[in-house]
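No value in this document is a laboratory result; all are computed from the given coordinates. Keep in mind it's a predicted model, so treat the numbers as computed, not measured. Cβ atoms are built from the backbone, for glycine too; each structure is taken alone.
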Structure P
Amino acid sequence: MVREVTAECLCIGDELLIGQTINSNAAWMGQELGLEGIRPVLARVVGDSEERIMEALATVQADIVLITGGLGPTKDDITKHTLCKFFHTELVRNAEVEERVVGLWTRMGRGADQVKDADRTQAMLPAGCTVLPNLLGTASGMWFEKDGRVYVSMPGVPYEMQGLMRHEVLPRLRARFQPPVIIHRTVNTTGMGETMLAERLEHWENDLGGRGIHLAYLPSPGQVKLRLSKYAGEDRKKAEAVIAEEAEKLYGLIPELIFSEGGQQLEDVVGQGLKELGQTLALAESCTGGYLSHLVTSVPGSSAYYIGGVVSYANAVKMEELGIPSDMLELNGAVSGPVAERMAEGVKKALKSDWAIATTGIAGPGGGTPEKPVGTVWIAVAGPDGVKASKGVFMGTRDLVIRRAAVAALNMLRRRIQKVPAIGKADK
């Protein structure tokens, strides 16, 4: 029987404790460890204090300890010195790392003689560690082993830590511990919140346990990922087949809510659909303020179908650029179905696109009324088959309203392109 492998995350930095920096590293590492079959059991945050770091290291009980932060070239970065004390070793200069640090700075336009001494100290590393090369920064990763445990120290900069984890740490952990294989399949949904989705899937979910499958609901603004997981044991193909059977059932239960699997985002799906049709898109944004355009253009190759857009925040822009009559704004208000439809039609005509999306609403925190509370957003999609508007009331902060409205707008276009039936109507 394969033994369970456990891990702890130890994140170092005063900025994390006082909320100056959000600790996203622990969440990311926990997710990646779970995908590898390694169970995260504890995440801790300590300040830049040798005493606190030593105390945390001394009380570790997991097989693996992932440490982030405190590896910079400044005096408050004390992690390396503390690790030397804990592992009874000393700092020594690593010529290979120094060469890499100097090379990084020279590629950025600084001569070798201009590299500061503080930067060169990044080549001072504990003699008792295995150095893990960091190709994205100057702070190397460090791998230690003591009493059967593995300790890995990495920089706190998220993209540097993630690079080290993917290219160095996770492959080494797999080889060192050979954790149990877990089969995962993630189905991405939108159009229904987590609670309602769980109610709709209750009977199906209740049967998963008998097949050794765990279902995780992973919500984000406007979307819910459904992750099916199963330990493979000695028969990976059988586990994959069981997961596939249950995923097929899921598609039969909520086909109108599923837009993709794995890491394919909603904007990717929309872009792919437009490419396949050979059609183009334009945007008219009011309350989303360009965020919808950001999502669309975040997809590589989006220039093949995205023409451009108008951020018509002021009514004057709605009238002058999108051709909305002033009496329509006076009669219905800027946040209304007729105005949203006219915005979509206006930008579609102006930019000569096949499709257009328009958003207009009240993102908050002020500006709401009893008839149109904060979070009210009208979305319209205009296409070859006409224009249609839909109202949504989105909960949360201003940022969340904007993000949820943008997701809903993309999904409205996706459903039109793919001719997806209305929510709850797919099985009728």
Structure Q
Amino acid sequence: MQVQGTLQLPGDKSISHRAIMLSAIADGVSYVRNLNDGADLQSTINILRDCGASIKQNENEIIIYGKELYSPSKELDCGNSGTTTRLIAGLLSSQKLSFTLIGDKSLSRRPMKRIITPLVQMGCKISSNDGLLPLSIDASDGVSAIHYNMKVASAQVKSSILFSALGGNNVSSVNEIIPTRNHSEIMLKNMGASIESEGSKIIVYPIKSKLKSIDISVPSDPSSAAFFVALAVINNNSNLKLTNVLLNDSRIGFIEVLNKMNCLITKSNESVHNGEKVGDLTISASNLKAIEIESKTIPSIIDEVPILAVVAAFAKGITVFKSVEELKYKECDRLSAIIHNLEAFGINAYEKNNDLFVEGGKVERMSKITTFDDHRIAMAFTILSLTSFEKYELDNMQCVDISLPNFFNYLSEVTK
């Protein structure tokens, strides 16, 4: 099979969430183009509307009219989105609101104690289902400053604290063990917040006046791009170009990993927009070799581990992903889901002491993909099946709508 052509994928999910949320409490009118079109973003938009935000969606852009938010009269449904849940908890707390967050079955199994602990320290009154959703938060008495040492490497937890600290009574700080994606810091600075970094510490000052509105075109999501990059590197005679991709250093760890695996990936047309690096990626087929991926790299590739595990299935030797226990707390237990599907296709894979081992070789048999209702598992193993058999079968095709609704259309555009 050949992979040829040029694609521009929808906007980055992380930046899209943050642009909508922060614009809702900004001064004036904000314009966001190339928004991510997944279901997670609709959860964020609907929640903000339930809190009084004025958001208008046109075909090519979304317009957000900044105004005072109010405590909602009903529960706020986060759907399947962990980003929505954790970031909105911080944002609405900064506005001194009272609210309850709920989600679907998958989201209701994901750990929320990691945001409950710092938000309670900041003065929020919180009740939960033993650290899980539903989460009822009362921040009506205001938010206190905090100096918090991160327990897990999580951009969602960090952002929840930073957003809440915007409404704090004094300067706050977050100290990261391992650096995570920094979109919140970049966007807050661009919108006029006083935020700075000192080594591993991020310092944020309460906002004295409203954030400035933004006019932004969101670059393409690198986590979505990773599936098509992988498709090109594991298929012979491939030449694929992906345009206007977000190239934030904290998000393209997967490119560094693939380069070490002997992949041919080049960047071009690099520039900076709204504080974020953007550029094009050109990918061609490669002779893949297995590598060991260190634990310090995992936070920057946590969303891409499923598709990198698929690439590893085509590499020569055993690829090792160190310390991937955080995969167990995603939309499903992704560590188990990766191993289950690789083994179903005849690839030897196993976990030992929270490390993932994938033995490269020949995909031996066609298998129906068990998605576990997880969009990244569904897309990753569609790539594997399509490459090996030029067809695929999934137990749930709709779950890809969470992040990339037109995934299957994009595939048909570039495969021959």
Structure R
Amino acid sequence: MLIRILKAIISPFAIIFLIYLGKINLALYYSPNYQKEGNSIYNKDLYKQLQHIRKKLNEGAAEDMQGIYPEGYMFMNALYGITWAEFASELDNNSSKRKEALQEIDWAIEQVFSEKGKAPFAKHQALEYGAFYAGWSNYLLGKRLQIASDSTLFKQFKINSEAIAKVATDTNTPFPSSYISAAWPADITVGIASLSLFDQIATPKHKNAIDIWYNKVQKHLDKHGLIPHETHHKTGQILESARGCSQTLMLYFLYEINPDCINDYKAIYKEKFLTYRFGLPGILEYPKGTKGSGDIDSGPVILDVGGAASIVGQATMIKLGEYEVAKGIRNSIEGFGWSLQNAHSKKYLFGQLAMADVFIAWANATDIPEEKQGIYQEQKNWRFTFQLISSGILMLVMGLLHRFWLK
């Protein structure tokens, strides 16, 4: 009787595990579903992700995220608006989806600049409400104005950009505080990227401020020659060296500031943070040879690979021109992240963590150019090692089940 009970319990779990393993292997062949609308080509899978996120936001997901992350409400709405802006950036002016995107971006801007959006941030800092709020909110405005002009929004964008430029040139440290007495360099990097957006949208006026800021950054690098994760808010003294979650994000925005900037860090970054587990690429949370645990910034850290670092790494690797790595990370997220979709929406992790959904959507908004154009050709079978391991596991589990049932 006991054997029969064990068979009844173990066998379904073994079968579910094999189905999951098969799903991961299939997901490694994923490619986005690009559709044509007029003269435009858009990522339909990304559009469905945005539909799911919109529904979750309407159900209070941003408020829920505020209970988990210190800036969850503001950050989720900002990323949502920025992702819509990336989605709409190449759509025709008459596209219905472009008009929809503008409505959603404007809605996100209202949330970010609301009292609820500002509430977690102390107002009186070097930058009003701190570098995190100032950077992400202004970058959102810049992305919105890239899609379509708006005199009211541009006035606010100009004022905010001048404030960021002044801090970039006048302060001793290139990394002003995000919260009272706390500074994370990634936050101001987003703000500097918004200055670059200003110079693309309007008459260029911030190049000097950007150059001054970047020269200061070069004097505050860590022992690896990378931008540190945390610094003293007044002196710029390094409190924590480079980490995968922040370094990967900063490289993405350094490319937005000036593509040449990332050449200063590309080789070191790949050497210290790019890794492979079971043949699949990922981004380490801590530099090779260093150990650490996960926290609110990193998300889950599994086998030293950072969750947030790898999701952002998908987009950053495209900026670095590492398309095979980017595709490997993206498709691993498709499999291990349990992507589920229907005709109208797409979600990850069963839709239970809205911040993960919006981060993945933002990463997916950066296209592999050749893939979007339908001319992408892989250079090698990067899946081979994982498929070989999967085959071995399949044969082992099937063999054990066979012996188990024979008994």
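Going by mean count of other Cβ atoms within 10 Å over residues 124-131, which of structures P, Q, R comes out largest? The partial results should precede the final answer.
Details: P: 18.1; Q: 14.1; R: 20.8.
Looking at the calculated values, the largest one is R.
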*Looking at structures P, Q, R, which one was helix-only ellipticity at 222 nm (-39500 (n - 2.57) for each DSSP H run of 4 or more, over all residues; to 500) calculated from, given that it came out as -11500?*
P
*Figure out for me which of the structures P, Q, R the number 38, 37, 28 belongs to, where Cα extents along the principal axes in Å, for residues 292-387 alone was derived from the coordinates.*
R
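Using the calculated result 77, 51, 42 for Cα extents along the principal axes in Å, pick out the matching structure from P, Q, R. It would help to have the intermediate numbers written out before the result.
Details: P: 78, 60, 43; Q: 60, 42, 40; R: 77, 51, 42.
The correct label is R.
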